[in-house]
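Enquirer: Below: a set of structures, written as structure tokens.
A short reminder: the numbers here are calculations on the coordinates, not readings from a lab. In this text the structure is predicted, and so the values were computed from the model without any measurement. Cβ atoms are built from the backbone, for glycine too; each structure is taken alone.
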Structure 1
Amino acid sequence: MLPESSPFSPDQRKSLDFLLAGFDALQRGWLSGFLAAGAAVPIVAPAVSAGKLTVLYGTESGNSEELADRAVKDAKKKGFKAVMKNMADIKPADLAKEENLLVIVSTWGDGEAPETAVGFHKEFMAAELKLDQLRFSVCGLGDTSYELFCEIGKQFDARLEQMGGKRIAPRADCDVDYEDAFTTWFADAMTALAPTSAVVAAPAAAAVAVSEEFGKKNPFPSEVYENVLLNGEGSAKETIHVELSLAGSGMAYEPGDALAVQPTNCPEMVRDVLNAAKLKGTEEIEVKGAGKKLLADALREDFDITALSKAVLKKLAEATGSATLGELLAEDANDKLRAYIEGREIIDALIDFAPNGLSAEALTGIFRKLPIRLYSIASSPLAHPDEVHLTVAAVRYETNGRARKGVCSTFLSDFAKAGANVAVFVQPNKNFRLPADGSTPIIMVGPGTGIAPFRAFVEHRAALGCAGKNWLFFGDQHYTYDFLYQLEWQDFLKNGQLAKLDVAFSRDQPEKVYVQDKMVENGEELYAWLEEGAHFYVCGDANRMAADVHEALVNIVENFGAKSREEAEAYVDALKKSKRYQRDVY
């Protein structure tokens, strides 16, 4: 059947003749069409001498690590001998050995380095290195709602240049919706590092049915199983326990991971924004990635219509031409600008600076994409198969004469009732993990909703039958109203799955008592646990609690380890570097 002129060896022709002879006309026709269709599919062959490439990342919630992994895989396809390195695992002096470097680093909060990169960042900024051999580019991840947007990425970019490095592509400053900016930055960097590539033709792989994959680009519509208030009547707090289904999602998680929730804006805020802009909501607009939508639907589902920032005000100034807003945005008015933004939302700015309203296009032009929110997972997959649990504090307060509320926390509290669906995906957190050895003792400090991952930790170790001791420090306002998961902790104590439980309820006595005070009270035993090899975990508020707990830990090591302050700090730093001291703070 195959002529001698065909591009096959005699043995190949014989094998193919044998196979083809057994096919009927329909089978041969299908195979012919399949091979013809595949012939036009190109494969990019990598450049022959692309060289070595290091992708260095610093991450808080895992986004920078995920992008670094993608960058390395794509670079390898282009012929690079690419590797990814965590800032937690190298020294600044190691950069002197590099020739091609891509840095992907997040800025946490208002201008701080991510948890795992604090030490490297501090040493790098103080180091005196000669990096004349280095070609580099930096991608910063951040949040425009903070004044020091992408500050850590900007610092790395400037310092690498000061040390003699050659910038081969402009720095990218990515907001929470970072996909397009990252893709453009990486393409520019690759073009600069490997400007040529060859294209050869090859047949396509066989078409196969691919099941729907849920994740960041395609959140899973999770059914809410339960939504209950954890605080007792009389509490000043509103903390909810939410149970969600993962059945059929194909998603898995480990204790320490987070769940990403895609909220929608509340109808009242949508109404107020429309009124302030003097619009009806029935106007039709184009939404990137979603096509044409009614304005009211887009405001509810697609845009961040609350978080006020300098970036938003700049766009609003362009849309309105407001002289007053222009003065507020002047370089010498930064203090006034900060004072205005504090405690206000976009609705306030619309009322103040757009009294005549805006067109639908001008209004949506000032918004960014509605960001997802991350919540520490409060369950073990072994204890609750096909489920994921969250512990969420609903945020409600009043400033400048207007009631405010957290977008996602109140979305979950008010709208995620049993039977409703919530769009979610799992966000791994490799920097907050139980020790691999189940016999290792652990110490957990989690006031308020910081208790969430530790419920998962203890559930998981109990399900595995781990022999390691578990010690929990928990704190809140009142024992009677705010002892989250009280009955569960008492059962864990009774069953021996929790070795120690120390609680601090700040408002139950004249002098406020916090978790760090309970740590100091138990300082001698806590230090003994550390000397036994215990891992130390902290989850919760970063602004004060995490810093106070860190200071208490250093003091305990200093006092009960008979060390100087410098030696105690070095001891705690060593705990961090060995991943025995891990934090999940927000």
Structure 2
Amino acid sequence: MQKANELQAILRRIDHKGYPAYKDTRGAYEFGKYVLSIDHVQGDPFAAPSKVSIHIRGNVAGFPRNLWEKRCRRLAVQDYLLRVFAKKIDDYSFRAKGSGKSGLMSVSRPGQEVLERSAFEIDAQSGDITLRMEVGFPANGRTVNARELEKMFFDFLPDCVNETLLFESADAKRIGSVADLAEDQQYIRDHLEELGLVAFVANGAVLPRESGVSGRPMKKAVPFASPKELEVSMVLPYHGTITGMGIKKGVTLIVGGGYHGKSTLLKALELGVYNHIRGDGREFVITDATAVKLRAEDGRSIKNVDISMFINHLPNGKDTVKFCTEDASGSTSQAANMVEAMEAGAKTFLIDEDTSATNFMIRDELMQRVVNRKDEPITPFIDRIRELYSEYGISTILVAGSSGSYFHAADRIIQMNQYEPMEITEAAKQAAREFPLPKQEADRAKKPDFNRRVRPDRSFREEPRFKLKTMGRDAVVVNKETVDVRYVEQLVDSEQLATLGFIMKYAQSRVFDGKKTMRQAVEEIWKAMQKSGMSLLVDGNYIPTGLAYVRKQEIYAFLNRYRRLGL
């Protein structure tokens, strides 16, 4: 390892030379309390910024062990320190001048959810800190502007590190409260099963967001208050007693008029698979970690999925046990999404009728009289919803605003009225008795076949250089193939898409062999990631800064939408 003054000497030697001379700076340099590692140098001032990492030994950083020894607390502290560092680095970004991306100093920008990220890591054994960031090495035209980079490394960066990454400079009370909140959230998550719940929404939670494109809480929103019939209380390690609405396993229907908060509640529940930062309003909205939001997805690719429990006997004779299409309809896509979620181990389905295929969800009495069941290839979801729970242990939370047929199937019915929930199960059931469903019953479904074997994509061998590009939160381009994930609604960050791209690369070279089933392949990937973290996914000497945690369910969803996957 070299000393900081050796980096200074290199910078002064290469000043005003051609931009590639910056590659001489690669290496690790001792800066007193931390080590600065220049991991990758951009080839041009207009190219993607250089990759830099900061390493601080645990005994130097000084954060007490109780802040990072438990995983839930460690992830929250990592997230908090990254946010603090990001705010501080903003004061210095682009203060060094030059062409292209000169002067850029950037780190990951977390949203409202707390995600494990490659940008910031605290070692679980030693408390050592690693922060990864991007720096635009300054240039005049296409020549080295070393004096400006010297300011960035020797003035700006030390200030940011000393003020944000050392416990002696930290707000100890605030950081302790962040870790305590994470442990309380984990306590609720750990106790859902024993309480027979799939979700918990605390009284006082703020569910509405300030706009359709913002994750921040709406000001002056109606705070959530559980119906007395559904109230559950717990004693959390730090918060103490907390009370809120517990949604039990089984079939839960959320009804109400338009704009009264049905979809807002469902949205909070679908994102309750993640912890949220203090002040978000949804800190204590906690959902079964395997829950999957499902919808129709016209036009998606489907490869060898057994949708026969929902769709069978197609008039063209098409196989629905190994159903394939490059352009799925609303009903076939929703059927495939459900079966794939079952394959991924989901124990809770979250569904909004507004984004569902009507003919997949329900067939009313008049339609059943006119079109006989034997002439209809679709077994609607209403005929399977109870079976999914009794046979597979899969609960459903369904938002319905126009069809009352699901009143018959529901275990409990919640009405949203001006964002206030009311328990109306008995009244709704009584009304439903006046509108009985047709007596025809669907045959019990055969268990879906999950023995799809996955083969590698030859293009990964033919294209030696791996290329990855994320397109916001909508899609990721892997080599030349665009994977559309805009309707995988529990992906919340573009960095998760980058992680999925790297998972694809890892799977193609290490896992997919034509012998393993999709389940076996994903389980192998998942176990390896739990053991080795995100470093498992990358080759070379450095880990990219822009990777974020994904659930097993989103790995399945991503692989299933890769059109070139051999299944």
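Enquirer: Taking mean count of other Cβ atoms within 10 Å over residues 264-271 for each of 1, 2, which is largest? Working shown, then result.
Expert: On the way: 1: 16.4; 2: 22.9.
Going through 1, 2 one by one, mean count of other Cβ atoms within 10 Å over residues 264-271 peaks for structure 2.
Enquirer: Could you tell me which structure in 1, 2 was used to calculate helix-only ellipticity at 222 nm (-39500 (n - 2.57) for each DSSP H run of 4 or more, over all residues; to 500) as -11000?
Expert: Working: 1: -11000; 2: -8500.
Going label by label, the one that fits is 1.
Enquirer: A value of 23.2 was computed for mean count of other Cβ atoms within 10 Å over residues 104-111; which of 1, 2 is the source structure? Don't jump to the answer; show the numbers that get you there.
Expert: Numbers: 1: 23.2; 2: 20.5.
Structure of origin is 1.
Enquirer: So log10 I(q)/I(0) by the Debye sum over Cα atoms at q = 0.18 Å⁻¹, for residues 360-543 alone, computed for just one structure, reads -1.34; which one of 1, 2 is that? Please report the intermediate quantities before stating the final value.
Expert: On the way: 1: -1.34; 2: -1.17.
Derived from the structure labelled 1.
Enquirer: Separate question: Comparing structures 1, 2 by FRET efficiency 1/(1 + (r/R0)^6) of positions 408 and 472 (r between Cβ atoms, R0 = 30 Å, to 0.05), which one has the largest value? Mind dumping the intermediate values first?
Expert: Details: 1: 0.65; 2: 0.15.
Largest value of FRET efficiency 1/(1 + (r/R0)^6) of positions 408 and 472 (r between Cβ atoms, R0 = 30 Å, to 0.05): 1.
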